[in-house]
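The structures come next, written out as structure tokens.
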Structure I
Amino acid sequence: MEFITTNVLQNLKRKSLRMYSFLGVFLFFISSVTANNANVTLDDLTMFMDDCTELDQVEILASDFGFPNGVVDGSLIATNVDLSAKWGLPAGSVLVSVTGASTKSFGGLFEVNDGVPVTFSFSGTVPVMSAVEHSPLVDALHRDGIIALDNVEYVLTNASLPAGIISNSITNNYFVENTTSTAVTGPVRYVWESQQTVTQVQFYTTSDRLINGIRLRLTPIDCDDTDEDGVPDATDLDDDNDGILDTEEDPNLDGDNDPLTDPLDTDGDGIPNHLDIDADDDGIPDNVEGQTTEGYIAPNNDDAATYELNMGLNTAYPEGITPNNHDGEDTPDYIDLDSDNDTVADNNEGNDFNFDGIPDQTYLGTDADGDGLDDGYEGSDINDGFDVNDEINDPANDLPDTDGTEDVNYRDLDDDGDGIDTPDEDADGDGDPTNDDTDGDGTPDYLDPTDDSPPDEDIEVNQMLTPNGDGKNDFLFIRGLDKVQSSTLKIFNRWGVAVYEGENYNNQNNVFDGQSKGRSTLNTGNYLPSGIYFYIFDYTTVDGQNKTDSEYLYISK
């Protein structure tokens, strides 16, 4: 356990006073900061009842291993036989090995004989409790018993014992003994139940009688493992594997020192922060927002054994991530909807790749893989499980950055690098810079480093007209008409023939839409052919100045 640092140990105290590992199945006592080679007790399991389920008790038979009947010499061996399907569990959940096995002559059952004890070992991702049985017959002056090779405590469940039979235990050796000179058969089998999860138990007898039936029943303890790293939530320091410790993601508002009860759910999506890889639903994973852009470290591809060793922490973050707070105000970025306080939300700035002020990916309200990251924000695979950085391996290049300086947009107060902070590029003063496009080029001012809008005193006539009904440049647009008191507009073809004449142009119901409105040589109501035209715009400003703007005009259908 050298991997666990002092900082992490302090956080462990709030996760649980005792932790268990499915590989070693041991108790971890925080108070002494030492690992003890013990197992999870029933009391420990009670602590985790909200996250663990006790499955049905099922007998393990010799036939489960394909052993033949009638083998009495203890020669049968099997290694890591996957019996998960007996409980409908995923493959690898319950693995059982056996050495020194003997079988009865019928029924696919086990037996044990003098000098050839039977040893069962248990592994896999799901821990098990065990109930072990010896036959009701105990030979004269002999013992039938078990040895808990993993030092687990067992309790004999028989309510009473026949006359002449005593029960005892010496260290990890539990047995019944016949103190008489004749064989004694009790009314029921002798049953010991483990008080902890088990990894290894051995059956033995001192009797040389060849029919000594034994039975083994297992009860898996199936615990929630949200991120599927092989470490159950009850003992996983980082249940969603985003690098931010559960004790950080749950501020202990209920005062019970347990992130698994009454946890914080910032975005209100029903998935608490410590199980949610996007705790604020802004489309930028917590693993990314929790770190600085420049110092970002992607998670390692750890296997289950490594996660088990490190209490569910990814080796890229040995002490967990200290959440970054870019603006130094309110909350850390991973639960801050506007990390740079520029009035444009992170879900916009982090998802607007074409810089039009509108996020290219938006919230859908569905989550196929249950990881807390909405399907609308998922990468190429919406059902990729707990891919905590969701294909954002290099945030500096994988997230929108208009000016390529300072930081990516959701952390950049001046997104376009023009020296004007984003909040100050809100031309209409409505508190939303995304709808201000002064020069009308399709890029909002806060993302447009070259604002081509004319000076306040100038009028600008759009010199391109495309009357094709697509909603773009369908009529001649003149900027600055709010500064005009009266005007006349004339448009001529290349032969100098007037094709349009109008007064007090207003960009609304008095416009040139490409149709001829000449007074003499051309028919009115006909769309003009594509080509080059010439306009003369005479106007009087609101302050009484008479001005003329004239230039070529292009019509293209």
Structure II
Amino acid sequence: MAAEYAIELKNINKSFGSVAANKNISIGLRRGEILALLGENGSGKTTLMNMLSGIYKPDSGSIFVDGEEVLINSPEDSKRLGIGMVHQHFKLVEKFSAADNIWLGAEKTGLFLKKSRYKKIEEMASRFGFEIDASKLVSNMSVSEKQTLEILKVLYYGANIIILDEPTAVLTVQEIRKLFSVLRKMKEDGHSIIIITHKLDEVMDISDRVAVLRKGEYIDTVNTADTNQQQLTELMVGKKIDLNIERVKTEKKLPLLEIRDLTVNNDENAVAIDHVNFYIRGGEILGVAGIAGCGQKELCEAIAGLRPVQSGMIIHEGENIIGWTPKKIIEKGISMSFIPEDRLGMGLAPSLSIIDNMLLKKYNDSKGIFVDRVQGKADADRVIKELSVVTPSANTPVRLLSGGNVQKVLLGREISSGPNVIVTAYPVRGLDINSSYAIYDILNAEKRKGTGILFVGEDLDVLLALCDKIMVLCHGKVMGIVHAHKTTKEELGLMMTGALDYNDEKAFGIAKDSRINEKTEAGGEPNE
């Protein structure tokens, strides 16, 4: 008789120094089911899954596959046992084709490669409803294509237990539906799937059961059909949380930041932002939606003075700031904060402490040759307290913090400088629900002060609930700027893929009530 569980973890413990990441955790994944794994930042989800994928080894406890106890000492052991993990950050060789990436870890070395491998990939893709060009270079692929390739890789290697870490983080609504359709087919085919996600609506949609971790400990496993988002939230954080995101109402003010006919290139010198026009008023949150790589990064960097502009104007409080360095922007008294997507590579100095990172924007203000570390310590302590940063002390190097806590430090530092324009890229990426809602509250507090906010996001539900307007980018072009309370996720998804363009008068008739006719002249008001 076959075992009920495809995989079981019993009394698993894992520590890193004095920090206990997993404490006596016991969880089972049944055959042919989709199990969602939930928990706050630092709850031990990824650590637990990394032990199944062979990256870490448990300090104590047992792992059972198909009812038999096994030892997983390496990724090769994991692969041999039929376990495959698709990480949030893809493990692909950009210069290789899709087929080469699959064969890289599957084929034995030799003088000749069998042509039948292409056929095997195509048959597997067709069987589960995937669409992929096996000869396409990874560098030319969209995010959803890369994710498809990662899933095909583990299937090609023979995995029947699949672990997906935040698989929908940068997908459109349509791509998420397509992915879920594939996962359901995989389940019907007998595969067992674990999905790690912060999106509770997706948990309710795709999973059969939900296992919850909190602070490294196992809390409970519940049937999805017998629970709801509120209960899952309370299990994760240990208390009740209001899941409604407030859209603060403020008085309309004149634009603080205007973008006129802006064109910006990417690192390969190709056009990333193509003749873009928009503005942000004081006391307004303008959301930016788009598939990853559609120019969001280049737009933010151009506004912050970190990337050269090919043409157009960036007007901040009446002055064109194009060509100004970030230092000059600060010296001229222009208060603009940029929270980059690459928080460690660009936003913070990884080896410096939280205190020193807080001082990075203020050291020039010090009188004499000594930096005011007393004020830096006070700022760091305030951010740690207000944003619940988990850290041994303010002197801890930020590289030792979890991704979510790194983001809290970065956001806290930027807002503490008192900006009147905030440019923020994915401010809650990787944050748990409790921390995410704290960030939304902070942004709303800034909005009440009259701050103009550019919010680049990936969760359409959040964009619709938090923002006043949403600008949609597709391949560097603006497909339209719409009222958040008058549009839908489906409409945004169509715009993100270029299927709906409000610059096209025919498309304008499809949903004209949600469109805003932006007037980009200085001081102009939108014709609403």
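Structure above, values below:
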item: Given -1500 for helix-only ellipticity at 222 nm (-39500 (n - 2.57) for each DSSP H run of 4 or more, over all residues; to 500), calculated: source structure among I, II; result: I
item: Source structure (of I, II) for FRET efficiency 1/(1 + (r/R0)^6) of positions 96 and 232 (r between Cβ atoms, R0 = 25 Å, to 0.05), computed value 0.05; result: II
item: Structure responsible for 15, with relative contact order in percent (Cα under 8 Å, 6 or more apart) calculated and labels I, II on offer; result: II
item: Read-out log10 I(q)/I(0) by the Debye sum over Cα atoms at q = 0.13 Å⁻¹, computed value -1.40, structure in I, II; result: II
item: At a computed 2.6 (distance in nm of label points 7 Å out along Cα→Cβ at positions 56 and 360), which of I, II; result: II
item: Structures I, II, by distance in nm of label points 7 Å out along Cα→Cβ at positions 248 and 496: label with the highest value; result: I
item: Among I, II, which structure scores highest (criterion: mean count of other Cβ atoms within 10 Å over residues 176-183); result: II
item: For 1.3 (distance in nm of label points 7 Å out along Cα→Cβ at positions 240 and 280, calculated) the corresponding structure among I, II; result: I
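Here, each number is a calculation from the coordinates, and none is a lab measurement. Remember, predicted model here, so these are calculated numbers, not experimental data. Cβ atoms are built from the backbone, for glycine too; each structure is taken alone.
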